[in-house]
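Following are the structures in question.
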Structure I
């Protein structure tokens, strides 16, 4: 069931999602399959890296952010997908047993000029560990159906 239409996204703080604990085993499994660099797979090599210890891949962190956003609100949004990511910054390492929370802000919400039955909502999501340290920041738009378009489909 769709909970959120374009009109539900007003600029400003939207919500906080989580916490989500990330285990050492998850970090190792993701790295083994998708990003097998030493700092993500081997404690000793990781301790000699600039990260100074085992850390999750930034791509793993992005995947966790996407899951937290989906579980938190996108799964209940009349989303038609995303045209991409505007900005992505890894700010600090993801560590085994980190408890992630995700702060989400609506940066902009505007009606699409080319498809007025939809709007474009741009989000800033910041993943933080339990100490409040920002680990990753992502700015990304999604295309969302407008309430009137949803109502027309349901009526017809």
Structure II
């Protein structure tokens, strides 16, 4: 299975660096959709990603429209993560797909409302207590991405280190 993590207009370099590190660790492709709230050369971005940048497959997109034109939600298994999601992220059967796209919005606003309304049946959420705004973006990406891999038996990921053998 091929997993794609799509960050739409991320604003905080440390979050994107952490997400890049997660993508490198699990072999997911990272898509960054402009405008970005930082420069790719930002020291905080690089520091958060540590020495994983050379192990990361990344694609830049000039706009959300450009991304959606290249990777159509009608032709791809695409899920839109939002606190307003209609399904719990763990209730989706990701195992049926050859390739999955998980979209996450900017830290301050999330994904655009019109996009969420158009693809409302493909929205997912992480359960949390009422009256709280949201989880940290990099934590949210990790939670959902690892659920995708859990469902496919952590395919191509090392499961036992042998440390305690």
For distance in nm of label points 7 Å out along Cα→Cβ at positions 82 and 114 computed as 1.3, the structure of I, II it came from: II
For FRET efficiency 1/(1 + (r/R0)^6) of positions 66 and 130 (r between Cβ atoms, R0 = 30 Å, to 0.05) computed as 0.25, the structure of I, II it came from: II
Test item: mean count of other Cβ atoms within 10 Å over residues 122-129 calculated as 20.9, pick one of I, II: I
Structure responsible for 10, 40, 37, 11, 2, 0, with P(r) over Cα pairs in 10 Å bins from 0, in percent calculated and labels I, II on offer: II
Identity of the structure behind 16.2 (criterion: mean count of other Cβ atoms within 10 Å over residues 34-41, calculated), options I, II: I
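All of the numbers you see were taken from the coordinates with simple rules; none came from a lab. These figures come from a predicted structure and were not determined experimentally. Cβ atoms are built from the backbone, for glycine too; each structure is taken alone.
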